[in-house]
Structures are given as structure tokens and as C-alpha cells.
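The next part holds the structures, each set out as C-alpha cells.
No value in this document is a laboratory result; all are computed from the given coordinates. None of these values were measured; they are calculated from a predicted model. Cβ atoms are built from the backbone, for glycine too; each structure is taken alone.
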Structure P
Amino acid sequence: MSQTADALHAVAVHRSEALLFFTLLQLAIIILAARAGGALALRCGQSPAVGEIITGILLGPSLFGWLAPDLFALVFRSASGEPMQILSQIGLLLLMFQIGLEFDFGHLRERKHQRTVLWVASAGLALPFALGLGFGWYTAPLLAPPGVSPLAAGLFVATAFSITALPILGRIMIEFQLSRTALGVIAISAAAINDVVGWLLLALVSTLAVSHFEPLAFAAKVAMVLAFFAFAWLVLRPLVKRLVRRARPGRGHFPPNLMGALLALIFLAGMTTYQLGIFAIFGGFLMGVILHDEHELREAWNTRVGHFVTVFFLPIFFTYTGLRTDVGSLDSAAAWGWCALVVALATVGKFGGSYLAARRCGLGHHEASLLGIMMNTRALMELIVINVGYDLGVISQQVFTMLVIMAIASTVVTTPCLRLWLPRIGHPLPPAVRE
């Protein structure tokens, strides 16, 4: 009996060591590849995040698994994928806190050009949402997983079409010195409204999908989520702000006790939103939002934690997305035709809606075009939305792959278009972004 127990223990230890070995191997490859991809993207005049996203896709079955299937299987299939999945979700939770922390609600209160901002934000949401809903609903019998209702598929595609990547757009605008121009204020303000409404839509659609479209169950989940949000803002926010101000964080100074308390708070909020029936990432985002006006905390987080999140955790999420993306699943001319239609509809919705709204408010052709291009930037935010839809089982791998391609395409074109059109409105290109 003792020998059997010893043998089982030895097998368990061996499996644990093998799991650790392959997880460390995966992490080493992912981090190094992401740094190389980011550096290459900079050389090509793109944001490093674009290179990291593409690198994550290339590490999946779309390229690595296609060119070297045996080596790909050795690296990514020799052990359970759960450690990578858990790390990607923890990283995403921390990233969503970081995004919420950096959210500037001052853009939403900007009175200058307020009419243009509201028109662009509304049109940039309504038109892509309508096109995405129509596409998802119409193609559900062909492209959605079995048993998924056309409404569920349509709502998730519509939400994916509607999102704008505020963090990436903000970085690109800083690179082009647009953040303090009238056009930049309009773009970032409209994108901020899009983000707020987009996350609310995602939470709502997720709750709707989890409740299986039962009115009473849906209403109960929405009520519980709203109650938690109200509790976080009215009760938790004053307490945490008092804790932060007592600890006095600043650039380069992040008291360990405060860091520990914040990490525990983020994880507890994620657990709460998960138990309420929506994804844990919303808890992280909410904790960031309630502390968005603590500027010293934001500086301390970005200095001591933020870089680790973006260098270590974010590439894991991109690669996790890449492992679920299989360009080979688009194995017919019809599938590639649907993919082209997804890219076209998403672009027409965002660019077209924003352009028409800007023109209606008196902006010229080039200004309206630039605004449409900036609003069409999706990147990381899009990947988060479609991963939620995929985890809920309402979009298939084919549609997932199509939306990943759309997210990359909509982001890659932003920088070249800005470089091409900004001189036409008299805005000089900074030396750092010139070809």
C-alpha cells in the first residue's frame, strides 16, 4: 500500500514538474517574441501593441502551428493549457484595472465642440451596432455555434463592431501630437463615450446571454450588478480613497501595504462580478474607475506595476487569443468572403458613421476622414470583447478569427492614414513619426 502511494506521489510530482517546465518554456518564448514584435512594429511606424498582437496570433496555429506542427505541439500542447489561461485572465483583470485607472472623465465634460463629440459618438456607435446586429443575426444559421440564438450572436457581433480602443488611440494621438488639438479633443472624447457605452453594452449582453434570455433572470442579474456598482461607487470609493490618501503614493513610491490591499480589492471585485454572472474583468475595471481621479496612485501604479502588466501579462493574453485563432479555419472562398464582409462592414460602420456625423457638424472632408480613421481603431479592446463572446459560446471559432483579423486591420491602418492625411489639414508630422 505504501509503495503504491509513493508511486502515485512520484507520478504527481513528475506531472507537476513537467507542467512547470512547459509553462516556463511558453512564457519565455511569448515574452521574447512580444518584445521583438513590438520593436519591429515601431520600425514599421506602428504602435508596439500592434506588433505584440500580431506576434501573439503568429505564435498560434495560424503560422507557428502550420509551419512546424510538431514543434508547436511540443511547446503548447505537451501540458495542460490551464496555467496559461489563468495567467492571461489575471493579467486581463489587472489590465482592466489599469485602463479604468487611466480613464479621464474630463473628456466627457468637455464643452468645447460638445455638439460634434455627441454626434460623432452617437453615430460611431449606432451605425456599426446596427450593421453588426444585422450581420450576426443573418449569418447565425451559417456561422454561429449550434443552438445559439440569432439574437445572441447578433448582439455580440454588434458590440464588437461598436468598440473603440481608447488606450491605443490615446497613445497614437500623443505620438502625433494631437492630444491638445481640437480634432484630438473631439476624437478622444467621442472614443471615451464609445468605451463607456461599449463596456456597458458588453456587460448587458453578457448578462443577457447568461440568463438565456429569460426576462426575470435577466432583470435579477441586472439589478444585482447595478447594486454592486452603486455599492462600489457610494460606499467602497470613499473608503479606498481615504486609504490611498493616507498611504500617500507617488511616482516611484508605492507602499507595499497599499499595493497588497489594492490587489486583494481587484481580485475580490473580480470574484464578485463573476458570481453576479458577468466576467471578472468588469470588477477590475470598476475598481480602476472609482479611483480614476487619484493621480498620485495612477503614477505609482504605472511606475511600479504597469510596466510589468504590459511586458509580462499582456503578451500572454495576446498569445492566448492567438492560440484560439486559426486562420486555417477559414478554409473556403465563402469563409474568406464572410471575413472580408466583416472587415468592410465594421469599417463602414465606424468610419462612415463618424465621418457623416463630423461633416454634419461642419468639419471639412479631411478632418472628418481623420476623425473616422481614429474612431475605427479597435486593437486590444476588440480582443477582450470577442474573447468574452467566445468563452460564452455565442460566437464560433470562424467568427472569432474573422473578428481578430478585423481588429488587426482596423488598427494597422490608423498610423499610415494619419501620416498621409494630417499634412492636408496643416498639422505637421512630428519627427518621430515621419517615414
Structure Q
Amino acid sequence: MACDNSKDQSPKATCGTCGDSNCSASKRKEGENDGEFSNRQKLQSRLCRIRHKVLVMSGKGGVGKSTVAVNLATSLALEGKSVGLLDVDIHGPSIPTMLGLEGQRPVGGEEGMVPIELGSLKIMSIGFLLGDPDDAVIWRGPMKMGVIQQFLRDVDWGDLDFLIIDAPPGTGDEPLSVCQSIEGLDGAVIVTTPQKVAAVDVRKSITFCRQLKVPVLGVVENMSGFVCPKCGEVTHILRSGGGERLATDMGVPFLGAIPIDPQIAEACDNGQAFIHHFAHTHTAALMHEIIKPIAALDSKNEQPKELNMKIAIPLADGKLCVHFGHCETFALVDADPAARKITGREDVVPPPHEPGLLPKWLAEKGVGMVIAGGMGQRAQGIFAEQGIKTLVGAPVDSPEKLVEAYLAGNLQAGDNTCDH
């Protein structure tokens, strides 16, 4: 484990002086030489002063991941948080351009390299270190991992509430280096676009996070419809809803959808943060709603949405009941999606069947999702009004096996057995 990263702590030169005997950097690892031990302590001393670390990633390029990272960081800064934005896209750094910082150069200070500052936002990118913006960075994995660790270890980030880390697309060297270097990442925000070809790749990002035990804070669907700059009407150029279906299938929160808005492109080209310079727009309001669960990480009384959930499964003879409205009992299964495990189960008898009654009854019991064999479209709409997600077409099986398959991301849903 790493030492407590509360802002009240002020580590000195290394974590060896922070006084926490449980800190992973307080003792030398087996086979670690003096230089490796010193570097690891220095890295941990930086990270201990950062309360929350959030990785923004996607399995596919061109989905607007850096746009989400820039606006997430800017929104948190506008709320009065101390925020750092780290661009670890070594081969295609876009953060300097998107914030109008091209040509800026960081300088050295007493505590390390000083990041570029834009208001209360601290930014670091390989783009600041290139002699020419057209220069190509032709590095293999070890060199990329080395510079990412330098950005974390040798940059004077100071005390931060949040460090937002913008990773390149895919599940390769850069995101792997971040996850291996930072103990206790708060989680990852996964960005996708609505169409199937993007969602297929993004599933790999969620699997990547689970294999590395990094919580998935949620999925953002970008480019979800086109906003007409004249009338404001939204036209779905790409298929809509792919991000939400992906989140439901993989058992992670859906944070929201951002439309294709010409003003977003205008802001990026002008080196402006859209959420700040176009704050009055409907799209900016949508972004603020998406960012709320991330900002809530800084509240001691709030937890990431993915930490626990209650799933309801209609039963007949101890297994899933094909016809939702005719079940004998409901299994209410408590689950921890981050750990992909079941934490509890309670079987309850539903009230007498009446139209619209079950969704309200389950919502009062804290249910956030229903796995069913069949359910009519009208019933699904009523559940949605209660804030309950539905997955239909599930096979007849025990509640434990269904939930375990759902948490693992491999629950195979078939046809909806109810068509009304």
C-alpha cells in the first residue's frame, strides 16, 4: 500500500521521512539497488501529495479522449480544485495545442521541473520538450516508460486535489506504465463513440483496467449526435446509445453522452477549454453533469459509483424466471464491480402484480439494475424513469452465475422473451 495521500501530509525529500511505516516506499524491495530505491521513494513522495489520480483512456483513437481530459481538468479547476493535467501521449501530444500553449517551455526549479501553468491548472506534456512541433518521437517501450516516470517523479506538481492523466489510445506501454507507477489510482474514465467498431475496442480498455485492478469510474459516449449550430436540433449521424449499452453490458457506470458540437472543434482549434469559454451552452451543461461523479471523489462522504451495486433477478424455482411479471421471488444480489465479486444476497417476495408497481418497489430497496429474461418496452421505460438499468434476454440460470458472468463482462444476452 501507499501512504495516506491526504493534503495534510507534507512529505519531505522521500517517503522514508513521512513517518508512515506502512508506506510501500519506506522499505527497500528485494533485489532493488540504491538508485532504484531512491527513485521509487522520490516518486512516492510526489504521489503522496496528490489526493486523486484519474486516468482518461480509450481503446480506439479519434474518439475525443483528449477533449474529455482537457474539459474534465478545466471543470475541476473552475470549481476551485488544484488540478494537474499530464499528457502521456508520447507520439501524438495534443494537450499543448488544445490549451493554446504551443511553444511554451518548462523550467527547472528547486523541487524539480516546473509544469506550465494556465490559471490554477498545472500541465505537463512531451510536446513542451520538443524542439520543433513537427518532430517525431520514435521510442520503444522502455524509453516511454522512463519519461512517464520522470513526469511523475521529477515534475514539481506540489499539492494537488486531482491529477488527470491523458493516455494515448489502446492498452499499450503508456497506460500500462501509468498503472504500474501509481499505486492506488482512483480509477479510469473510458471514452468511446456510439458505433460498434469503437465499442468493441473500448471493451478491451475495461478488461485492461480489471486485470490491473484499476476501478472503472465510468464510460463517456462522445460524438453522440450532431448539434445544429443554427437551430440546436440534434441529428444522430452515428448510431446512438452504444456507450450506454457498453457500460450496461460490462457492468460499469455510464457517465453521459456528449454531442458533436462545432463549438467544441472551434474551442480546440483556438486553444481554449470548451467548458470554460462556451459555459453557457447546452453541451457544456452536459459536460458538467458527466464530471460530477469525478468531482465527488474529493468528498469523504461520497464514493465512486462502481464501488457497489444491487442487482435484482426475478426467480422461479430458484433460477431466473423467463417472464418477469410472473416471478415468485426476487433475488437482490449485492455486488462489487471493481472487485468483480458478490458481497451478499437477499430473497424477497414482491407485492401483488400491478402495472408500474415493481419498478418503484425495487427502487425503494436500492436496486440499480435488473437482469431479466423477458420484459416489455413499456416496463423497461418505467424502470428507466426510476433510475434502474435493465438487461433483458438473460439465460435461465442461478442468480450467482448470472451476476458473476455480468461482472466478468461475458453475460450472453439472447432474445427478449417479452414483446409487448
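With Cα Rg over 2.2 N^0.38 Å computed per structure, which member of P, Q shows the largest figure? Intermediate results must be reported in sequence, preceding the final value.
Numbers: P: 1.01; Q: 1.06.
Structure Q comes out on top.
Once relative contact order in percent (Cα under 8 Å, 6 or more apart) is calculated for all of P, Q, which comes out largest?
Result for relative contact order in percent (Cα under 8 Å, 6 or more apart) over P, Q: largest is P.
Given that helix-only ellipticity at 222 nm (-39500 (n - 2.57) for each DSSP H run of 4 or more, over all residues; to 500), derived from a single structure, equals -23500, which label among P, Q identifies that structure?
P
Using distance in nm of label points 7 Å out along Cα→Cβ at positions 244 and 364 for the comparison, can you identify which of P, Q gives the largest number?
The maximum falls on structure P.
Here FRET efficiency 1/(1 + (r/R0)^6) of positions 44 and 380 (r between Cβ atoms, R0 = 25 Å, to 0.05) has been calculated and equals 0.00, so which of P, Q was it run on?
Working: P: 0.85; Q: 0.00.
Source structure: Q.
Work out mean count of other Cβ atoms within 10 Å over residues 28-35 for each of structures P, Q, then name the structure with the largest result.
Numbers: P: 17.6; Q: 9.2.
That would be structure P.
Comparing FRET efficiency 1/(1 + (r/R0)^6) of positions 116 and 372 (r between Cβ atoms, R0 = 25 Å, to 0.05) across P, Q, which structure shows the greatest value?
P
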